[in-house]
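Q: Okay, got some structures for you below.
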Structure P
Amino acid sequence: MPVPYVEECNTSMSLVRTAAGDIEEAIQVVRDLLGTETWTGSQATAWETEFDGFATPATNSLGTPLDEAIQTCRDNAAEWQAESAGTGAR
C-alpha cells in the first residue's frame with residue numbers, strides 16, 4: 001500500500017496557501033492604513049519607506065516563488081508515492 005504522500009502534501013500546501021493569503025491581506029491592510037494619511041511628516045515617510053522595503057519582497061515571494069515551491073512539493077510527493085507503491089516514479 002503506497003504512503004499517501006500526495007494527500008499529505010496537498011493538505012499541507014493548502015495550509016501554506018491559506019497562510020500566504022493571510023500574510024498578503026495583512027500587508028495590504030497596513031498599506032491601506034499608510035495610504036489614508038493618518039499621520040504625516042518625515043518620521044511617517046521614513047516608516048513607510050522601511051515598511052515597503054520589507055513588504056514588497058515579502059509580497060513578491062508569495063507569488064511565483066511560492067507557486068513553484070508548492071509545485072515542487074507536489075511533484076516530489078507524486079514521485080515518492082509511486083516509489084512507495086513499488087511502481088517507480090517515471
Structure Q
Amino acid sequence: VPMGPDRTQLTLFPEDTGRFAAEAGRAGMAADGPHPALLVQGDDELGALARVNQTLTDAGVGVFAATGVADGRGSFGYVVYVRPGDVDRAVKLFS
C-alpha cells in the first residue's frame with residue numbers, strides 16, 4: 001500500500017514470525033505486528049463478504065479491518081483482522 005511518494009506498507013504473513021522479525025531488523029526494515037488475521041476464501045458471488053461479516057458479527061467477533069480481492073475466475077480472498085481475544089472463536093467459524 002503506498003504511504004507517500006517514498007514509502008510503502010506491506011502486509012506479510014510469514015510462516016516463522018520470529019525469523020521474519022530478525023531478518024527484517026537485519027535489513028533495516030521496521031516491522032509491526034504480528035496482528036491476528038484470517039484468510040477466508042470462497043466463491044465470488046454477490047453478498048459473499050457480507051455473509052462473512054455477518055457470521056463474525058453474530059458470533060461477537062471484533063473485526064477492526066478487512067480487505068478482499070476477487071481473482072476474476074469466480075473466487076475471492078478476504079483477509080479479516082480480528083481482536084486478539086476473538087481469534088479462536090473466529091477460526092472455529094470457518095474451519
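Readers should treat all values here as calculations from the given coordinates under stated rules, not as data from a laboratory. Just so it is clear, the structure is predicted and the values come from calculations on it, not from any experiment.
Q: To test your reading of the models, identify which of P, Q gives 27 for relative contact order in percent (Cα under 8 Å, 6 or more apart) when calculated.
A: Only structure Q yields this read-out.
Q: Out of P, Q, choose the structure whose coordinates give semi-axes √(5λ) of the Cα gyration tensor in Å equal to 27, 18, 12 when calculated.
A: Q
Q: Tell me which of P, Q gives -28000 when you compute helix-only ellipticity at 222 nm (-39500 (n - 2.57) for each DSSP H run of 4 or more, over all residues; to 500).
A: Answer by label: P.
Q: Where does the value 18.0, 56 come from, among P, Q, when Rg and Dmax of the Cα atoms in Å, for residues 33-80 alone is the thing being computed?
A: P
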